[in-house]
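Scrolling down, you'll hit the structures one after another.
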Structure 1
Amino acid sequence: MKRLILPVACLLLALPVIHAQVRDVGKPAPPPTGKARISGIVKDQAGELVRRANVKISGDMRLDRMTMTDEQGRFTLSDLPSGRFSVTASKAGYPQVSYGAKRPFRPGAGIFLQEGEHAADIALVLARGAVLTGTIYDEDGAPMPGVPVMAWEVRTSLSGERTLDYAGSEPITIISDDQGAYRVFGLPAGTYTVGTSWYYSGDRFEVRTPTEAELRAAFTPTQSLRPVLTPPPTTPSPEPTRYNYAPVFSPGVLDPLAADTFTLKPGEERTGVNLQMQFQPTSRIEGTIVDSRGLPIAVQLTVTRRSAVQALNTSQVRPGQTDSRFTIPSLSPGLYSVSARSRDASSGAVMWASQDVSLSGGDPTMVTLSLLPAAAVAGRVVFEGTDLAQPPDLSRVTVRLVDVGPAAGNSTSATLDAAGLVTAAGVVPGRYMVRAAVPGAVPASGPAWTVRSVTTGGRDVTDVGFDITDGGLADLTVTFTSQVSELSGALTTQSGAPETDYFVIAIPANRDYWMPGSRRIVSTRPDAKGRYVFRGLPGGEYRIAVTTDLVARDLQEMNVIAQLAAQSIPATIAFGERRVVNIRTPEK
């Protein structure tokens, strides 16, 4: 049984290699050192010492140090500078735990060190990870080796739907052994299902049933060495149906959201979680590209799976298509989008076409992609405020149109001239958001340029999605302001003592802004005196929440955002306003 850690970059996409000139800036500065140190012990839930556990200390200054526990489960890290540190422990079979965290893979509490200070007796408790184990069977009930499977964690997406995602920061794939058995271990407590891996696409080769003509030819003895001339058939024989194994989820369903789920406690081992593979007719897309300019201008074909589980939506990219006809074979049942895109090298004109396809059974689905001119977007950038001088070269300002529709993640960069006029060509119609920035304008201290508003068609579309149709846009206006807001305050206990172990989260009161990557959903941690600061937060109404248990991906999940908002306090801030909101933390 093999355990593979496969990064998302292993998708079946051919990514271009970007060459850049790198300026030699000398050796990197060595990490800071000092005379502080941290020491402690690692135990399991039964109180037994955990030997040879990995211990990592991370600091505010991007300082990372690692060591290993000794025979008594103890560790020490010395020569540390002053600052805030987090301490994490891990070992095979145990989910990673941080000092002060309530659950595995959570950030935990910070340890503040002064110069020369010794933080001793730091105790970390590793809980044995949960286990899912079972057997993979083929369609006839025989054990099936060599199938990549993984545990999928059940979550709620920011849009509110149930979804599946990797159990950790990266997908961990287990390959079934020669008896078809698999064992996924080291899982933190949670709710899971089991299914084929995110990259699984059946066996390498499809199979098909021979036609009657092929069978007759194979079993008919040769009567003569002379060739027999037969007239060609008047109509071609239909393509035989081909079969392959489809991706499945427990106990053997094609729909990942209809799979059986399993809620596991720390150290629990759930056996008999078997998978029954399905030998399904594969589908194919047969299409025609219609281009009024006439091929052979190279066309890039892309077929993308449109599952409700974002992690399953891999793409196949076929560049350089110059024939008007194409076939995309070996597709398992489901929803797909097939698109074509071309760019004229001489004029730069972009043509595009896209069509959604539902595949089932073994019959081909016919599509016609009629290439149309892509949309154009025009507009301007505007600067308001007196705290800063307008940037001298507006062509360096960045304006990006980010696709937030079904093809989320794609973006088109606009060009700006010295006067701030915005133009973007080759924009495929869809739903977009605008992301814009002034280089070097990071609101860390003092005034800085931030986006105040984005408007089009008389509507304010700042930080929300809007549609770009075939006709494009001619009035996109991005307004920057130097009036940087600041929301800050003190985080204290009920008795008034400074609190440092919490996260402070700003959440927009308007749920229209609850979108992945929103600049209005942010978090920070207080300093050693319990002070927190949000700088550059867009003006509006917010809910301010606190929690000791937060990781970055929590801010992309609707159920977490809703829970935090439900136990928050209101705060309203205008552009350029400095607002103080002090927070008393709940009793622990």
Structure 2
Amino acid sequence: MIDPPGGQELTELLEFIRDSRGFDFTGYKRTSLNRRIRKRMHDVGDQTYTDYRDRLETHAGEFTELFNTILINVTSFFRDNEAWDYLRDEVVPTLVRRDDEVRIWSAGCSSGEEAYSLAILFAEQMGIEAFIERVKIYATDIDDDALATARRGVYSHRLLEAVPEALREKYFEPNGGGMAFRPELRRRVIFGRLDLITDAPISRLDMLCCRNTLMYFNAETQTQILSRLHFALRDSGAIFLGKAEMLMSNGARFLPVNMTYRIFRCRPGSHEAVEPLAPVDVARTMSSEASRHRRLRELAMDGDTSARVLIDPDGIVVLINKEARSLFSLTPRDEGRPLRDLELSYRPVELRSLIERAQTERRAVRLNAAERAISPSEVQYLDVHVVPLVDADNIILGIAVSFVDTTAFVGLQREVKSSREELETAYEELQSTNEELETTNEELQSSNEELETTNEELQSTNEELETTNEELQSTNEELETMNDELRLRSAELDEANAFLSGVLSSVPAGVIVLDSDLRVRSWNRISENLWGLRSDETVGEPFFGLDLGLPTGPLREPVRLCMDGSVEERLDVAAVNRRGKQINCAVTCTPLSGSTTGVVVLIEPDRR
């Protein structure tokens, strides 16, 4: 047998999670479970399951990150529109015809979109007032974070794009930056944590929505969960599954309504009925314990369908039941007489010898097909059973003699014997035909098993593909969120750069920013006007290697002191500007504040 993905280490990790946090993932499909856990291990840099278990033991917050990775919360409003349209047109009208309460369960509701979609569907069918009065929707999941989102009932405009505009305006209202489900309808949707594997199901349901949840479990766990879901539904209640889920082996419990959209009904009468226990009639009990026991023995004897006689060790007849009195023309007065005085002792068989043998050997003696002539043309056959009644001390207390009428059996046996030869001839012919049929049947059975195996593999592959699709969709949503954040951050950086450039351009002096390697990082417009070098000609170049009208030699020591001592240095330097004019410059060297090491050189030309 091939080990499941992850092997024993994965099994031990799952058992650790179950024992420490109460989340039982052992019933999930190992392939997808292994893939999701490996993804989280890659994110935190762990190579083996043992290393990751050590992380879980030392970092309690890692459990939350792991659960968020395993529990793929991919959902949307009216997911698979065509299936919801069929549900609206064909299924929901049949569920709301009665006047009593309508109970609905959204199992695996994630962040609540499915539960609110059901609420909209039923409110549109019944009217809002009737919905508030009669409908109750239970929505459950094991992800506490997703349930918290569902309970708030507030969704972004992007998530509500799947809801038609008319329904958005009717059932949602503005709330901050999003839209909130109407409060009076929200109160009819009850959210709670429920584990489909271990917790008791919600009962007496008219409809159960469990979409793309079963496909994460292995076949054994799916069977267990479907048994619970079947128990939860009323007769003819509807169950709505995901497009990758089927009820191939549950035909005795569910009838297909539409296989394309995975809608089924609970088969009427498929719930096992429990018969109530009949009450005890105390008035019929006997007042005397002894007489009640004696009466019980008499009724038991008379109720026996075989003729029975009880004889004590001295050969006295103690009890004759109703069937024996009728068969041998005996009366209650014969009770108490010696057996030897009754015709029964020698007809239809010599009974006394059988009784003596049973007493001697202390075991039951049986005689089959004893003949008893009823009339010259009619014979009765009886099986005679002689049983010694022995107590705990191995003392014989009496003999029980039973007569079982086997006349019909003996006649049938003779007929069977006469027909056997004919049957043996026919049997040989049938045997040859049967061998051919068996060969054909084995071939058909083999083909059927291959088809079933292929079907199960296709079903498993379909579920796996759907699981992978949801994982990709979840990853895509994460990337979209990251892209939105990066786009916002880029805009903020552009704005900051524009602001900084404006500030540097507004300073009425030359501003030169040097990094820790004394290369130019910034060169403002005044510096360009003073020395005739553009910013793209200077940025990234060594400052003391530039050909300027400003002598850079005298600046080396102030720049070094400023870089090492983090103190401001000032000096006057004679220079020549880009027009060749002699100017006197006041140069200020200031350490660059912040996380980056560098120097800001401020050059103010003498404007006199």
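We did not get these values from a lab; they are worked out from the coordinates using the rules stated. Keep in mind that this is a model prediction, so the values were computed, not measured. Cβ atoms are built from the backbone, for glycine too; each structure is taken alone.
Computing mean count of other Cβ atoms within 10 Å over residues 176-183 gives 14.4 for which of 1, 2? That value comes from structure 2. Quick one: helix-only ellipticity at 222 nm (-39500 (n - 2.57) for each DSSP H run of 4 or more, over all residues; to 500) came out at -14000 when computed from one of 1, 2, so which one is it? That value comes from structure 2.
Ranked by mean count of other Cβ atoms within 10 Å over residues 88-95, structures 1, 2 are topped by 1, which has the highest value. For structures 1, 2, calculate relative contact order in percent (Cα under 8 Å, 6 or more apart) and state which one comes out highest. Top value of relative contact order in percent (Cα under 8 Å, 6 or more apart) goes to structure 1. Looking at Rg/Rh (Cα atoms, Kirkwood Rh) over structures 1, 2, structure 2 comes out largest.
Starting from the value 0.45: which structure in 1, 2 was FRET efficiency 1/(1 + (r/R0)^6) of positions 168 and 200 (r between Cβ atoms, R0 = 35 Å, to 0.05) calculated from?
So the calculation was done on 2.
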